[in-house]
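Engineer: Next up: some structures, all given as structure tokens.
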Structure 1
Amino acid sequence: MKIAALTVGVIGTNCYLVSDEAGNTAIIDPGAQPEKISAYLEKENLIPRMILLTHGHFDHIGGVSLLQQRYGIPVCIPADDAEMLTDNQKNGSAVFGFPVTAVTGARILKNGEEVQAGKLKFVILHTPGHTRGSSCYRIEDALFTGDTLFCGGVGRTDLYGGNLSDLKASVRLLADLPGDFRVYPGHGESTTLAAERAANPYMGRNGYDTLF
């Protein structure tokens, strides 16, 4: 399995291209600049098989429509965020001035469901808080956390569907996963679950009183 990260859009969203040895590729959170994503796919001879969305905010779905049309591939989104694909108020694009073309016909995913692209098998883990449907995708030793968990922090909860109590519970759920994972967040640098357990105050292992 190979993982490539492209930073797209003015907010600097991490779009991940996850591929198997045959080039079958899942595109995670193509938030903007679909031409940049397509160019990378073609340069590396990768075959797009599906689009996986961690949640429905505009900076994670902005490039979906064009890529969906260009490649004819399915789009998968957590169930509770499906409404955001067609509502520019709820996905935030109207508020921030980045109109998003509505995405239709998406496959709705539930907690624990598995999706496959070539030899890639992803399991969706519902981690609400940043939005109602915010979810992570787990594959092998990698965890794609969207805006639930960042290196040293967590996502905001002041937009549509956000809930701080839910987010804290979701982060504790991630902290309790067995073993270690490479963590690929929606923004910023990658990290590991072990590192976040040790230093991220939101993980519940150490509080602010302990760290500071």
Structure 2
Amino acid sequence: MSGFPASMGDRAVDLYLADYARAVIEAGGIPVHLPLEVDPVAVGERLDGIVLTGGTDIDPLRYGAEPGPDLLAPEPERDDLEMGLMAAAIDAGIPVLGICRGIQVLNVLRGGTLDQHVPEHCRFDLPVDTAIHQVRFTEGSILGELFGPSARVNSLHHQTVAGVGRDLAVTARAEDGTIEGLELGDHVVAVQWHPEMLPSRSTDPVFAWLVERASRLQ
């Protein structure tokens, strides 16, 4: 790695995009990065809120499917951590915001399935902060209360929710019918787009919702 002594080149490194942490800070929260080695149940009990970020694909074996040819390299350790964190948060009533991969983690944890490759939604040919399409929200849902009837969002995913997991409410859809938002109770919200990469990040209501909801646990 650039800037590191050669003798440290084989050491493990945890990486994540800073946009997520910046969005939490701008909403008034204090972000804490979790390494893969932590116990999700023990850590979950000490957090006021959780953001599950974007990333690589979930192992299809977790939802009973064979890996397709376009699958990104799975990270089983990350699958284990995030499934454990989500399960612990649901049980404890800890607020969760799932983003991109995060909505997929929620759906698979609850027994849902994924479409493994939807290339028309993977718009990395444009700047990541480009609003590609409209999303419509269910009236009376958390997302509907936060965003109103609709919003324009970016599109940086190549997988989508297929079969919806148990007890999950579909509260946002793209114009082509793709599921863009899921909710569970009053403390779990997940979206398929990347609000942390949009120009509206610093005022995005979904991060304000997470921080406000988390503050109730203090």
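Engineer: Taking 3.6 as the value of distance in nm of label points 7 Å out along Cα→Cβ at positions 104 and 136 derived from one of the structures shown (1, 2), identify that structure. Kindly include the intermediate steps, with their values, before the conclusion.
Structural biologist: Details: 1: 3.6; 2: 2.6.
Only one of 1, 2 returns 3.6 for distance in nm of label points 7 Å out along Cα→Cβ at positions 104 and 136, namely 1.
Engineer: Matching task: 15.6 is the computed value of mean count of other Cβ atoms within 10 Å over residues 144-151. Pick the structure from 1, 2. Spell out each step's value before the answer.
Structural biologist: Working: 1: 26.5; 2: 15.6.
Considering all the candidates, the number was obtained from 2.
Engineer: Okay, next question. If we compute Cα Rg over 2.2 N^0.38 Å, for residues 48-111 alone for structures 1, 2, which one ends up with the highest value?
Structural biologist: When Cα Rg over 2.2 N^0.38 Å, for residues 48-111 alone is computed for each of 1, 2, structure 2 gives the biggest number.
Engineer: Looking at percent of Cα pairs over 22 Å apart, for residues 96-175 alone, point out which structure of 1, 2 has the largest value.
Structural biologist: Ranking 1, 2 on percent of Cα pairs over 22 Å apart, for residues 96-175 alone, first place is 1.
Engineer: Given a value of 23 for relative contact order in percent (Cα under 8 Å, 6 or more apart), point me to the structure among 1, 2 it was derived from.
Structural biologist: Attributed to the structure labelled 2.
Engineer: Quick check for you: by distance in nm of label points 7 Å out along Cα→Cβ at positions 8 and 32, which of 1, 2 is greatest?
Structural biologist: Values: 1: 1.1; 2: 2.5.
Checked 1, 2; max of distance in nm of label points 7 Å out along Cα→Cβ at positions 8 and 32 sits with 2.
Engineer: Here's something else I'd like to know. Ranked by mean count of other Cβ atoms within 10 Å over residues 56-63, which of 1, 2 sits at the highest value?
Structural biologist: Going through 1, 2 one by one, mean count of other Cβ atoms within 10 Å over residues 56-63 peaks for structure 1.
Every number here is computed from the coordinates shown, using simple stated rules; none is lab data. Because the structure is predicted, anything quoted here is derived from the model rather than measured. Cβ atoms are built from the backbone, for glycine too; each structure is taken alone.
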